[in-house]
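Multiple structures are listed underneath, in structure tokens.
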Structure P
């Protein structure tokens with residue numbers, strides 16, 4: 001399998017963490033989708049990463065689809081519960097983490113990809129409001145549990161850990177550690193895992 005992506009994307013990192021946890025072999029192909037010579041559309045018509053290219057040439061996207069598929073390939077470190085309600089709850093956690101990432105990415109792109117005179121502060125504020133609300137709900141739902149779903153490490157933790165890492169990289173001014181110590185504790189615990197250590201965004 002070949003994974004097309006960047007080292008900074010929280011969605012690509014999520015897939016890389018899953019691949020590491022599942023002990024699956026793959027080739028990592030770096031791609032900058034913002035470059036004028038990007039070739040990502042040859043594999044993903046939406047022009048986004050991550051994109052997983054299978055051995056026979058077919059492609060799979062987006063990160064939620066890829067992560068769910070990868071979890072079926074081996075029983076090592078099952079990240080999605082078999083129970084339908086628990087599974088749905090993990091997917092809700094993932095959707096929440098990805099939603100925080102989506103809003104933060106939109107704010108970041110507005111701030112970095114558009115000329116200052118064309119930037120909309122109202123748009124940035126709207127997206128950052130979603131980030132704040134998402135972080136608050138993640139903290140409330142986590143409570144004092146060791147992991148998002150209680151005592152078991154799941155895809156929910158992978159998604160939350162990856163988006164928190166990306167916020168630290170791109171929005172250091174957001175003090176989510178100070179505001180939500182329980183998220184900080186979870187993140188620090190996840191950061192000790194080899195899968196997270198090997199995929200730190202730079």
Structure Q
């Protein structure tokens with residue numbers, strides 16, 4: 001039987017997060033390239049960003065055909081958030097002096113799917129890659145990741161916007177906390193303990 005979804009946040013009614021949503025006027029446009037398999041995952045955090053940020057766009061797809069909108073982004077001021085060897089660190093002291101970011105591209109998917117999107121979307125190579133020298137602690141404990149430096153899409157964007165435009169990330173983290181609480185509220189205690197340690 002299909003679950004009834006909240007008309008606003010699009011989560012199931014028993015995990016609705018609307019009460020924790022605060023609208024945040026961000027200056028840098030966040031462009032999320034979402035792998036189709038992420039859309040229906042209940043723990044996906046990209047839609048939390050879309051609920052909160054006034055300047056956010058989610059494009060679903062896997063390759064260049066799906067992401068044609070990238071052709072319209074300014075190459076000199078768009079950053080692709082991806083931890084490759086050529087990435088410039090957002091948390092380096094001289095980053096803001098040497099870089100001006102108006103658009104932030106983030107790939108929403110597992111590491112393997114994100115890498116595949118990168119390979120199938122050559123235009124992404126035209127943008128500068130940006131990353132973090134010091135990755136903040138992962139707060140999103142209910143979705144296990146294979147790498148120690150993994151962050152959810154929400155955490156990565158929140159940290160990026162904090163560094164680029166000094167955005168206060170706390171409303172986003174409060175929304176993430178609400179999602180964690182709602183997703184774990186009906187778990188047996190021994191299962192919940194496994195996730196939240």
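Only the coordinates and a few stated rules stand behind these numbers; no lab work does. Only a predicted model underlies this, so the values are computations on that prediction, with no experimental measurement involved. Cβ atoms are built from the backbone, for glycine too; each structure is taken alone.
Figure out for me which of the structures P, Q the number 15.6 belongs to, where mean count of other Cβ atoms within 10 Å over residues 115-122 was derived from the coordinates.
Q
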Working back from 1.00 (FRET efficiency 1/(1 + (r/R0)^6) of positions 51 and 171 (r between Cβ atoms, R0 = 25 Å, to 0.05), computed), options P, Q, answer is structure Q
The value -17000 for helix-only ellipticity at 222 nm (-39500 (n - 2.57) for each DSSP H run of 4 or more, over all residues; to 500), derived from one of P, Q, belongs to structure P
Computing Kirkwood radius over Cα pairs in Å, for residues 11-122 alone for each of P, Q, the value 15.5 comes from structure Q
Ranked by FRET efficiency 1/(1 + (r/R0)^6) of positions 3 and 83 (r between Cβ atoms, R0 = 35 Å, to 0.05), the structure on top of P, Q with the greatest value is P
One of P, Q was used to calculate distance in nm of label points 7 Å out along Cα→Cβ at positions 27 and 59, yielding 2.4; that structure is Q
